[in-house]
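Presented below are the structures under discussion, each in the form of structure tokens.
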Structure I
Amino acid sequence: MTETAKAPAHLANNYGARSRTMVRGEGVYLYDADGRQYLDFTAGIAVCSLGHAHPKLAQAIAEQARTLIHCSNLYLNPWQIRLAERLAALSGLARAFFCNSGAEANEAAIKLARRYQSVVCGRPDKTRILSLPGGFHGRTLGALSITPKPAYHEGFRPLLPDCEAPASWDELPGLVDERTAAVFVEVIQGEGGVRPVPVDLLQAIAARCRETGALLVVDEVQTGIGRTGTMFAFEQAGIRPDIVTLAKGLAGGVPVGAVLAREEVAAAFAPGSHGSTFGGNPLAMAAALAVLDTVADPAFLAQVREVGAHLGEVLNRFGTEVAGRGLMWGMTVPDAKAYVEAAAEQGVLLTALGETRVRFVPPLTITHAHVDELAARLERIALA
């Protein structure tokens, strides 16, 4: 293992010390600079949906790189049109805006919601944005403003005005009023500890949005594109969002973000109202199309659900408060950071969330055998 006391001299220190240097990936495995193999249950923080060096994805990227990488949104490109059509068919939301990350997608959704209320509905006073405690929506200033975690706000105030979160989940429906522009929710809070939001609460929030004219925005940055066993997690909650934000697993590792919206809502973005230099570039679009060609297959999603159920059963042997769906799981241990380091020593990559929560978000291509391999390696933690 290559030890690093602090960030390399010319890198910003916002990520702190990183003790392992990854140089290669293959399937569900990563390899460090010392040649050591790791079973990857981080998947680049739920990004590498098809694992590493997937042949179909690699071929699509290589072919696109030889054809056209970038041309800007001054011009149409056919890959952007094709991806928008695919996502519309899969989500039921008519139009797509493409950007480069989840934070950018949520930033655009905030702008879209406020502009919709002001320009389309004629309610410039309808500016309030609500979100759930424990949620995470990104690190840009707007996305951070709807992420109610004080530690993330330190040194960055004042944040965007009119952004609020209640003290508890159950309080949120009662806060949705005539001044509320939008409510942002995750079906499963990823950074919040992989904690599913109760379906009845999501439905109550959706009902209040309909009653007041507020928009329901579902942040599917981590849960979308098959992660929970359906293309979108909102399908399992029986709700119909006005806006959905996507990123992470959409292009299997190539930076991409997307905002999907109902036709009436999307109409609020007129020419010049929002934009992105790199958003929707041919390389990212080709990668996302290759990912969807695999993940959108009903048989593939059924496999995610089946292997995910096996993973949930296995995790109950190693921790408490095991929760999740598909291939997105969390469990509680006495010391999350110590557990993650011990797992890495046994060749398993995991993520610590807070002091006691550990997240498992492997590539969607894992099999029962990989889950059994995970179990065998975790068993050695107790024996070490």
Structure II
Amino acid sequence: MRGKRVLVREDLNVPMDGTAIADYTRIDAAIPTLKWLRERGARTVVISHLGRPGGTPDPGLSLRPLVAALSERLGTPVAFAEDCIGESARRAVAALKDGDLALLENVRFHPEEERNDPAFAKCLAELGDLYVNDAFGTAHRAHASTEGVAHLLPSAAGLLMQAELTALTRLTENPVKPFVCAIGGAKIKDKIGVFNHLMENVDAFCVGGGMANTFLAALGINVGTSLRDDDLEPAQYILDHAKQCGVDIHLPSDAVVALALDASDPRVVEIAGVGHDMILDIGPATAQAYAGAIEQAKTIVFNGPMGVYEKPAYRRGTQVVGEAIARATEHGAISVVGGGDAAAAAHLLGFAGAMTHVSTGGGATLEFLEGGTLPGVAALER
């Protein structure tokens, strides 16, 4: 490893507040692999993207503001190249000594990245002797830096990629029973695949968020002006499929409702008494029932918030469910938090640290749980 140029694809697509990093989660997740390489004398070349620049340079989406954070966490200066290919990238890589690191500019400043252009992949590959994909969050994209380069260099998965695949595989291959999935989010249609794929292993789903409203509507229950899917057929299909598989789908018996999201008078009602209000969180009785089911489980996946957790008035359901998962984990259960909103809620409400694993993926986690093929992983396997 010493003296080798190692091209590392990381997912440093962090939330930004101007030029300030708003959340360091993905940076911190990348550090173990980068430290491992540095300690073994590799000349590490980090490539990543930030935001959606649409294939053109955008100063507001430069990776330069990440240099200080990486340097601080790694305990060594990190060089920066003004481009990910071309003369500036070659100079930065040529200047590296054993144990040094360089961060290249946003790979999505080039339209060829998202097109998985072979010539662009070759330009990237010329900067390294070895390739490591540690960017699980982009593994569902067949881009030049996530899929194309893996065909051109000896390749391996990074420590984060390995951890993600190990944790998620435990949910789909012989999970320890009972297995409960706490699932929320806006729409059922976004997670039909998750329901269908996990149905083979899960004993129960505890459903919240907008998707719970759709299930309730499919059962003929009035959900007022609540967010729900217009098409109720997928919900009915999942309910029928679950019944055939002997899987319980727990739905809210009460809810926190209000006339509008910013209303100052939310109240708790039985699910039959929603009227013209909108459901914004599961109610306390529902939260306790879900907690009871979760605390009996040995495998748990949290795949979405139970309500509008961003608002203090509507986060209690998610909080109770998260605390129940934490207690179950403390007593030996395996708990995995899906990426996206589930991970954001877990961090905001303070129970992320108690979980067995918190995924850094969003779309990649969903596609994995749906049983799909992740191009970035398949390229490494080949």
Structure III
Amino acid sequence: MRKRSRWLRNTAICWLFSGLLLARPCVAGGLAPIIVVPPLDVSVLFIDIATFTVVATSLTTMNFQWLKNGTNIPGATASSYSIPNPQSTDAGTYSVKVSNAGGSVTSSPASLTVLAPPGITSQPQNQAVVQGQGASFSVAASSSAAMTYQWRFNGTNLSGAISSTLTLTNLQPNQIGNYAALVANSYGSVTSAVATLTVYVAPSIQTQPQNQAISRGQSFTLSVAPNGSAPFSYQWNLNNSPVAGATASSLTLSNAQMNAAGSYSVVVTNIGGSITSAVATVSVTLPNTSLSVSTNGANAGMNSNGFNLELSVPVGITYVVQASTNWVDWTPIATNTASSATIAFTDPAAANYSRRFYRVMVP
């Protein structure tokens, strides 16, 4: 009977205490905390300190955990929570969870309004487009007051660009550069990160390949000089068919044979597109050679050094000088490549023969 009276007495005290404070019932281990004064809404200048405070009561030690938008704030474990120099990004709803051995209770949320310059929440991003296409830059910001926007190109304000998105059309190379947005409200302004615009210019031909006329066995070079956005790739064509391995800005062919003649062009490509050059015609003819007796003063004809001749051979052509004593049997006596159109040649063995005939041939 005594034990029952004690239980009744303790229970009555518990309910009496709870009844005075929002009729909170007892739980195992004692009373859960009771929030007497919840945190209140705060509106503060960004140069001040925003403080939230809760008043709670408990029969045992209480623990506190502040939350922003429902997420725990690390280290915020006191009955008040302060934010010095709050920024726009600090705006939101704040609440506090109060707990003890008997349980926990979470306060109603309180809002924080920061009277501060805008805070950038999404920066404009770099853009790369082909000439003639369009691009857009966007910025997102948070603010407790109405915001204005001003886009800048290389540090200079763009006329009429006063919204959160900048749309550009028919882009040209002179619009390549840096873009940023100035976002302002009545408490100040902030400038976004810089976004770079790259405009790829499709290739054009500055210098076209030129016609070539060569003799068989000579070399020739065709070249092209493009304008536009580097890097470029190249493919040379002969009579509209790709030339294997011809993928540079110039095409050089050594020891050209008759099948090298034809119409040459090159396709120049970059990220912006491609263009085909003008056609360059290469003609390949049989080389004309001639042989004559030298008339060069003391070296004319026969002398102590041998018999002097003059050869006319196209530059770059490999030629063979042959000698005979009977017009039937011919012996090569020199093989060279012509470095000039007229070549002096001496046969030092001529004195060993009563007669000797000469001819020049191109292999």
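Quick note: the coordinates plus some simple rules give every number you see, no bench work behind them. Keep in mind that what you see is a predicted model, and the values were worked out from it rather than measured.
If relative contact order in percent (Cα under 8 Å, 6 or more apart) comes out at 9 when worked out from the coordinates, which of I, II, III was used?
The read-out comes from structure III.
If semi-axes √(5λ) of the Cα gyration tensor in Å is computed to be 101, 25, 16, which of I, II, III is the source?
III
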